[in-house]
Structure formats: C-alpha cells, structure tokens
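Pasting the structures in now, so scroll down.
What follows draws every value from the coordinates through simple rules; no lab data is involved. Fair warning: this is a prediction, and the values are worked out from it, not measured in the lab. Cβ atoms are built from the backbone, for glycine too; each structure is taken alone.
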Structure P
Amino acid sequence: MRTLADRLARGEDSAYAELYDACADRLHRYAAARLGSSDNAADVVQSAFMRAVRSRRRFRNVESPIAYMFQIVRNEVARAAANRQRRREQPLDDAQSNSSRLTANSRDDAEVVAAALGRLEATDRELIELKLYAGLTFREIAEATGQPQGTVATRYRRALESLRSWLEKQYR
C-alpha cells in the first residue's frame, strides 16, 4: 500500500482530496491568525495547494504531508504579508479581525490574548499559533519550521510560561 506522500507525488486526485480534508481547516485557522483576515487566509491556502500540486514530486521526500503543507502555507503567508507591506496596508491584529463576532466580554478577552501574544518574539508567537490554532504536534511544527523537535517543545513551553507570567501580573 502506498503512503499518502507517494500518492501525492504521483498526482492522484484522491490523495489531494484526502490531504485537503485532513488539514485545510487548520491551515486556514493558522493563516487567518497570522494575517488577521479570513479572506486573505483562504487565498493563501488555495495558493499553497496550487503550489503543492505544481511541485508534487517533492512529496517523495516528505515524511509528513500535513507538516509540509504548513511549511508551504508559512511561505505563502510571508509572501502575502510582504505584498501587503508593499501596498502599505496596515495589518489588523487578531483582536480587531475577530471583534465583530465576539461579545463584549469575549472581545475584551481577545484583546488581552492579542496583547499577550504581541509581547512574544515573532518566532515564539508562531510556535504558539501553530500548536494552538493549527493543532500541529511538536514533530509537525519542527518539520514545518525547520527547527529541531526538542527546540520547538522547549521554546513552546517557555513562551507559554512567559504568557502565563505576564497575564498573572496583569490580573493580580
């Protein structure tokens, strides 16, 4: 029986449908968190799948197709952010992009979470977003970011501790 990665490398339509079903929602949540826009996230996910289809032979060397898709989406997010910067659009923070769907209390909570996440280094914030918004394992995050798995786990725990510490100080 061929693995999903082998089937993707061969260009099997059913394999791409399977991959899409397995990770498109998580890819979208991650991209939306990074870009602050659900519409832009949908464009990024679509571009990522198109890129994956065009370079399907690369799946031969991939251990986890889902982690590989997150790697592609990370690159597409960076491209989208660079394009937005060139057009001088101001990115919305997470709290602003979600505020229309939130009640007053949860809007306040979202603003606090966005502020807390904003205090982290960009790489640590991304680890938190990949773990919490996208639901990736440490192994998948390591593959997507090109970092050792132990480094990912350690940085994730330190980032959570930093968030906890900051939030405790704010609400004492």
Structure Q
Amino acid sequence: MTHYRGIQKIYFDAILKALVKVGGLNSADRKILDFGCGTQQLKTFLTNQKYVGYDIVPEYSDVKDWDQVDFNIFVTNETFYEMPSADVEKILIKLSSLKPDCQLLFGISRQGWLNKVGSFFLEKQALAKTLTLPATEKLIINKFCTIVKKKTVFGLCDIYLAKFKNC
C-alpha cells in the first residue's frame, strides 16, 4: 500500500532496512511499536511478528492508543518533524514514565540541500509539513536520551538507537 516508486522507493527502503539493522528489529525479543507508522512499510521488512503500528490516521493504525501497547522498542521514522516541538517533548516524557527501559529508534531527515533538491524533483510538498526542524528534534532527543548507535543513510537521513538517560 505504498505510493513510493523509483528513487523514492530506493531511499525509503534503505531507511527501513537501516532501522531494522540498527534496532535489531528482527530479534525475537523485540516487541515493536511503530509510532507514526503510515502505511506500515516497516512491517514488510520484518521477520519478527511482534509489531504494532500506530498512526493518527485510523485506517493505518493497529490500535487507537499507542500508550496501551506492550512494547520494548519505540520506533518513529520521520514523524516528529510534523509535530510541534512541545508535543515531541510531551511524547518522550510520557514514554519515559510508561516504558523507562524501552529502547528508542529514531529516523530523522536531515532536510539539507540534497533533501531539498530531491523534494523539488520528486515530491514538492515533502518538507512542507515541517514543524520541528531536525536540529531541534535532535536537541530534544539528546535532552531525554543517550544515543547508543547512529547510522546515516545516503547523507539524507540519520538513524539513532537510544535509551532514556534515567536508565
């Protein structure tokens, strides 16, 4: 149910593969919450069946309330940039109180010049929904979390595996 083709598909598939690898998402002990799952494309790269997708679009979501899900890894890929920074902080505060021992896996678009060139030619509105810039998103994550691993995909997106600082 994806609308990506060609270069876009190559880009997003590479990000999803990197998320799986960096987060060890195919490990049998992983219980995954895909926050902002969209059309659940991450699920197509998983052999692990312990996956729950949550999205504000009800037809994409497996659950109504993400905070009612049993998970030990919280995955969010290029989702927080569409939210005000105060909402991102609220989610991390809530998450740290509900699941202080969970790991977090973030995909963050760099929104650099190469991203902007790509969006101009491929999807003009790709960055138009930005409410929180990548630098601010990273500051918020660093406020609450310790980065365990980092991987960059094509110089366009950074993948971070993290844990809460209080753990």
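Assuming -10000 is helix-only ellipticity at 222 nm (-39500 (n - 2.57) for each DSSP H run of 4 or more, over all residues; to 500) as calculated from a single structure, say which of P, Q it is. Considering all the candidates, the number was obtained from Q.
Once distance in nm of label points 7 Å out along Cα→Cβ at positions 13 and 149 is evaluated on every structure in P, Q, the highest one turns out to be P.
A value of 1.7 was derived for distance in nm of label points 7 Å out along Cα→Cβ at positions 21 and 141; which structure in P, Q was it taken from? It was calculated from structure Q. Could you figure out which one of P, Q the value 17.3, 57 for Rg and Dmax of the Cα atoms in Å was computed from? The structure behind it is P.
When you work out FRET efficiency 1/(1 + (r/R0)^6) of positions 29 and 85 (r between Cβ atoms, R0 = 30 Å, to 0.05) for each of the structures P, Q, which one comes out largest?
Checked P, Q; max of FRET efficiency 1/(1 + (r/R0)^6) of positions 29 and 85 (r between Cβ atoms, R0 = 30 Å, to 0.05) sits with P.
Here log10 I(q)/I(0) by the Debye sum over Cα atoms at q = 0.24, 0.28 Å⁻¹, for residues 69-132 alone was calculated and came to -1.15, -1.17; which of the structures P, Q was it taken from? Checking each candidate, the match is P.
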